[in-house]
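Novice: What follows are several structures.
Nothing in this text is a laboratory measurement; each read-out follows from the coordinates by a stated rule. Just so you know, these numbers come straight off a predicted model, no measurement behind them. Cβ atoms are built from the backbone, for glycine too; each structure is taken alone.
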Structure I
């Protein structure tokens with residue numbers, strides 16, 4: 001099997017770094033926000049924190065979906081393990097099994113993408129305090145699911161190559 005083109009590897013590195021940076025940045029921001037909320041409870045000031053809920057919702061939703069996409073890209077999500085190669089010694093059958101798993105994952109991600117995009121595009125609500133369109137909050141779902149679809153397609157193609165060429169012989 002030929003190696004991936006350099007632009008694909010570069011895109012993968014940039015996207016992985018961007019999603020990890022966004023996820024960690026949002027986590028740190030939430031940590032600061034929580035710390036601020038705790039500190040102001042013990043100070044003699046009484047700031048209005050009615051805005052905190054909508055910012056927290058936006059950050060948590062984005063952190064979860066972008067983090068899930070980052071984990072999906074590096075295949076870091078939990079799984080049942082690699083038990084199939086221990087049970088089955090036939091490489092084509094193992095690749096076929098894995099291709100089936102990737103296909104099911106791809107179908108799920110495609111459904112998630114379709115309906116989350118529909119939700120995002122149809123949303124007309126805005127948040128109460130900052131008047132941020134809810135579509136901004138929902139946008140992390142179709143973006144993350146699109147990324148996961150792309151990587152599932154790549155993994156599916158690799159597994160299908162293993163079905164048709166189990167030893168990588170062209």
Structure II
């Protein structure tokens with residue numbers, strides 16, 4: 001299957017980055033690749049949320065799961081753990097893709113989000129994400145998130161954010177088909 005670049009958003013000292021066009025029935029799979037996510041405030045999450053057709057506010061109901069693996073730069077502190085505080089059980093908050101991103105010039109996050117069949121109006125919308133980031137306390141984190149938006153309306157826009165302060169980031173949206 002070929003990936004077709006639809007658009008690129010470059011956020012510079014921005015609170016959010018939104019994709020408000022280009023998500024339609026052309027593709028059954030949309031892939032978002034994000035690079036160099038660097039928050040202005042240390043220790044931030046990188047999150048996303050969606051809007052169904054005709055909706056606003058990026059507050060669709062989601063059920064999600066999140067786990068991570070960690071390894072310290074000083075070769076210790078190995079952790080593989082399920083993060084219950086990042087789960088959603090039919091909640092409308094932004095969904096965490098990775099956490100604790102450092103704000104230093106040598107700290108950032110990169111990853112991929114897969115959004116399945118967002119234009120379907122019969123079934124819920126599934127997604128999964130994987131990210132790696134340099135934690136603000138000299139730890140690398142490999143994050144895994146997955147779930148579904150409990151809506152049958154077509155998803156027409158996607159919003160990315162750090163919850164506090166601004167960020168720099170490059171986010172590319174691809175259609176796969």
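Novice: Given 4.1 as the derived value for distance in nm of label points 7 Å out along Cα→Cβ at positions 21 and 69, which of the supplied structures I, II does it correspond to?
Specialist: It traces back to II.
Novice: Given 1.00 as the derived value for FRET efficiency 1/(1 + (r/R0)^6) of positions 61 and 141 (r between Cβ atoms, R0 = 30 Å, to 0.05), which of the supplied structures I, II does it correspond to?
Specialist: On the way: I: 1.00; II: 0.65.
Here the read-out was taken from I.
Novice: Work out which structure the value 0 belongs to, where helix-only ellipticity at 222 nm (-39500 (n - 2.57) for each DSSP H run of 4 or more, over all residues; to 500) was derived from one of I, II.
Specialist: Label of the source structure: II.
Novice: Here's something else I'd like to know. Starting from the value 0.85: which structure in I, II was FRET efficiency 1/(1 + (r/R0)^6) of positions 5 and 45 (r between Cβ atoms, R0 = 35 Å, to 0.05) calculated from?
Specialist: Numbers: I: 0.05; II: 0.85.
Among I, II, the structure yielding 0.85 for FRET efficiency 1/(1 + (r/R0)^6) of positions 5 and 45 (r between Cβ atoms, R0 = 35 Å, to 0.05) is II.
Novice: A follow-up question, please. Thinking of I, II, which structure, once P(r) over Cα pairs in 10 Å bins from 0, in percent is computed, gives back 9, 27, 29, 18, 11, 5, 1, 0?
Specialist: I
Novice: A value of -0.50, -0.79, -0.96 was derived for log10 I(q)/I(0) by the Debye sum over Cα atoms at q = 0.13, 0.21, 0.27 Å⁻¹, for residues 53-100 alone; which structure in I, II was it taken from?
Specialist: I
Novice: Kindly point out which one of I, II the value 0.10 was derived from, the read-out being FRET efficiency 1/(1 + (r/R0)^6) of positions 29 and 157 (r between Cβ atoms, R0 = 25 Å, to 0.05).
Specialist: The correct label is I.
Novice: Which of I, II yields 42 for relative contact order in percent (Cα under 8 Å, 6 or more apart), as computed?
Specialist: It was calculated from structure II.
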